[in-house]
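**Q** Next up, some structures in structure tokens.
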Structure P
Amino acid sequence: MKPSFLIFSLVITVATFVRGDEVRPNIVVFYTDDHGYADLSCQGVFDDVKTPNVDALARSGVLARNGYSTAPQCVPSRAGLLIGKFQSRFGVEANGQSLDGFDRELTIAERLQSVGYITAQFGKWHLGVGSKITEHGFKHVFNQNAQRPFAANITLDGADREMSNLPPTMYHVDGCSKAAAAVIERYKDEPFFLYVAYRAPHVPLDAPLKYLDRFPGKMPERRRQALAMLSAVDDGVGLITNTLAKHNLTEKTLIFYIGDNGAPLKIHKRDTPGGGPGWDGSLNDPLNGEKGMLSEGGMHVPFVIAWPGIIPGGQIYDHPVSSLDVAATAAGIANLETRPGDLDGVNLLPYLSGQLRTPPHDALMWRWTAQSAIRESDWKLLRGGDREYLYDLSNDIEEQHNVLRTHPEIATRLRGKLSAWARELTPPGLATQEMSKAASDYFDFYLDGKPATQIQRKSESTLSNQSDVPWLVRGGEMKSVATGVQITAGKSGKKQKPFITRSGLNLLGPVKANVVLKTDTPGELSITWRNLGDKDFTPDKRVSVALSNSEDWQNVALQLPGGTKIIHVRLQVPGGITTIKSIELHSANAKPVTLTE
């Protein structure tokens, strides 16, 4: 078949989907959270990551090597994606800013809903109260992003329910995937838009053993957790794409898979115990920098697009594309009426189908707090406070060589273009405010080549009093190890087994306790607790489970009864040496209590 005829055929095929209201393509957007560029196996960076279903998606469509988010942070990047307009145009430049501007804008869900699409949101929202998501164009909501009650107006099986908190019955990634597949089953004969925003691999790292067991061998535990969470995401992609195939919807569905920003490394990638704040275990290699930077590692993200039968498969696409293009592409294929200024992105379909060979964008531009950047072809100008850098990404994607002095004329031209664009934002102008201490440290290390600030190491003998492990040990010693904390029974000859304790809690029962540990001594794991008003621990407030001595991790689940609030817990382990990988106490009224937070 001649290339010209192939292009003509593709254009005719696409036209059948955008002509009239009878036949409209489905749209699915997978959006991951703090997912580093390296962590799809189809990227070919590391061989420890396993994402066969996303890889299959890329083979059936396009792996965009230069896909970008609009911010190195989750609230603004999500706002930009859903509105389809750079978020600083409506006042949501960074986390913590007012969402009034977002609330006034039309989301792509609202636009699609207006022409008959069934719309549904799953997972992380982060743009206001979960129960209000329906006000932004989503008919169905399944807002689970952790193992605690969440706003939902559908069940796991896709059945309607009143909008209210729904207790979790599945791991949050799995729950979102199952609910999304159920919505496809329910609406297989109608056009739908699904926004599946997994809270993975964002901290707290909480992958179940089912996924952790897929990654045996020696590696940082935070790396294992990230890979496990991404494996759960990949299973979800497989479930949803298989459900599409089951109903012959594969060639009627456009799919995007995009990360919201780069992985947070905290420079040192510390493998601290527990799953709380810090490095999330994901990696940005070969890109420089991390979340919180407009360097490549902060917003150059995993980006896959697929529409079998319309977009030729097996493509590696090198022109820069943006998450802003999702809304513009959706508007184009759904034949939505938009006005100039409504959307900042580009309909990618003519470019990915081969109809157009030129780059979709003349340039991509960013502003985030004290940083600004522009990428035009392979040239990138990056500003941070009063610092400025120029990179030729064609041979320096790692941003190791600042060529500002050798190409001042290019920097001047890019600065002018970036300044003109920034005058359209709210407030107008380039980011010139002073950078935070963290941002300055990042720029010092990643871009200026200065030695990293040394970590203040904590004494193992006093670890139990440190803020990153807010549990105290009694009857033994506790120290940090690579896989968590290690508790060694005291040698005083007392019969009292060692325990760790945590007070100052406010947990409304029932409380679900999950502990992952291993011990060299058989015995019991016991949890005792005090309720509000109790002056002491009593024998009736104790639950236990038998433990075997084993080198394998044991996953223990216990439930503390409902009623009065629990304010103090003790977790008692056998004598000898016990290693605790993670602790999670889940209640209905508070965020989970873990080993580190």
Structure Q
Amino acid sequence: MRTLEHFPNLVTMFFTRAREKGGAPFLWAKRGDGWQPTSWAEAAREVAALAEGLRGMGLRRGDRVMLVSENRPEWCIADLAIMAAGLVTVPTYTTNTERDHAHILENSGARAVIVSTPKLARALMPAVLRSTGCRHVIGIEPLRIGQSGDVRFHDWAELIASQPGDIAAAEAAADFGRDDLACIIYTSGTGGAPRGVRQHHGAILHNVAGCTTIIAEDFGWDDEVFLSFLPLSHAYEHTGGQHFPIGLGAQIYYAEGLEKLASNIEEVRPTIMVVVPRLFEVLRARVLKSIEKQGRTAQYLMRRALQIGEKNYAGRSTLGDLPMKLILRRTLKPKVGKRFGGRMKAMVSGGAPLNPEVGLFFHSLGLTFLQGYGQTEAAPVISCNRPSAGIKMDTVGPPLPGVEVRIADDGEILVRGELVMHGYWRNEEETARVLKDGWLHTGDVGHIDEKGRIVITDRKKDIIVNDKGDNVAPQKIEGMLTLEPEILQAMVTGDRRPHLVGLIVPDPEWAREWAEAQGIAYDPAVLRGDPAFQKALMAAVDRVNGSLSVIEKVRRILIADEPFSIENEMLTPSLKIRRHIIRKAYGAALDALYGTRS
């Protein structure tokens, strides 16, 4: 069995793999009608050249460099070059506003910025020009700047071409250790201003080694192919979709976007995919819709696949199921498998809690589905389900090797190990709050089952306490609601109240079909006030209520004016709902559902 070497830093790991792989393809991007590769050797030369260019600007070891770009080969090259120069990467979301950029520039003290496109530069440049320390801007694509002030602009291609790109010298210069700072990742945050998490080289390398152990022991480490989709500015993709593949010597394809993700999966045929639960919920809905259109036979096969899958999962499989299993293996499962490329070893879900029903759905169709758990403060992977430990959908698996986990007296999950951050950047108060005696206080509540797997029940701060003192976990209920075809998104609330109420975003496709069936025009604003439409949505909520306890039932609902999105700040870039923003917008209307305003 192959094992991952003990590397002193991320740069050394990359150059080691580049030396081993040479001219083999590494990074792939869609250009025109085809996928074009960048080899390991070429990526290494560009990393070395860009590192030389950054040092030539006068940047010194430990200086911060902000990176603003969509997922593309240059993102990876920039990140590695920043680190190779002894600098610290500060990734930021492409959805950030000018205010967001200004906060991160000032808080991090970044002296330079790498930005990919003129479009992304529009929100960035006003913040750069007003910043006190940023003096260099590198445009991956040519930037059209009318006036620069005292900020110097550099062209990516020219900067790289002007340097020799001495790989051996760059590798020798990477003399920093595992405790040295690699990047500052600002948490998107479900509340308050983003905080900069100080991730050291050892934290990410610890994650890479732990994830590699799972692949090597449970699936076999081979020529792996990843499809990068989640924002690389998110810790989950930064580690799981970039440095983990580098450690494996894998190829990375960069998806063209959500609208082309399904076709990209079929083209690229990835062996491992790292995705958030919401995407799996969308893919599940698409598969079900496709089956529905294929007629009764396909629908029957799907029902049987789910029934048998549930029995297998519960350990109740019988010999009588064997004939149907063979039929499914020759009919339904290959078709579904093809939609996921046909060679998927594992789909890994993280970033937010997953409804077990979604995991069971994919398991029943023959796709290995692993739910993991982590936080940016832990580089970010803490645990992951794995077949050898027995996959249980309502758990997030056992901790990675070398990770200590214990449960505090109040149920909070505590984590210790090399993966834990060294603290928040320039925020000693918050650091002291979450790091105590080496233990990371995650803010998540849960327990450890009899097989050592972590079970998360909810976020400490998200737990609803009703007027009788009962604790209710909203994420579980919201996850169940969004599995109904009528409901796209949901938030439930009811703190210090006699029961729960819900804010519902109707699924637009279902709403359109409902309007057509009623013979009325599809107008979301009009539908929100239609009693029949409200009743149809409440019927979906009541289906969920049927499997909830009395204190968990959602008694009344409010239809949202628009979907929760990153643009209206109701979703984080990792697609978690921002409760405080949503409550600010809808709090009075939700209070009115109780008959009084507070």
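**Q** Matching task: -11500 is the computed value of helix-only ellipticity at 222 nm (-39500 (n - 2.57) for each DSSP H run of 4 or more, over all residues; to 500). Pick the structure from P, Q. List each step's numbers first, then the result.
**A** Working: P: -6500; Q: -11500.
Attributed to the structure labelled Q.
**Q** If relative contact order in percent (Cα under 8 Å, 6 or more apart) computes to 11, which of P, Q did it come from? Walk me through the numbers on the way to the answer.
**A** Working: P: 16; Q: 11.
It traces back to Q.
**Q** Thinking only about Rg/Rh (Cα atoms, Kirkwood Rh), for residues 324-371 alone, which of P, Q has the largest value?
**A** Values: P: 1.04; Q: 1.01.
Largest value of Rg/Rh (Cα atoms, Kirkwood Rh), for residues 324-371 alone: P.
Taken together, the values in this text are just the output of simple stated rules run on the coordinates, not laboratory data. Quantities reported herein were computed from a predicted structural model and do not represent experimental measurements.
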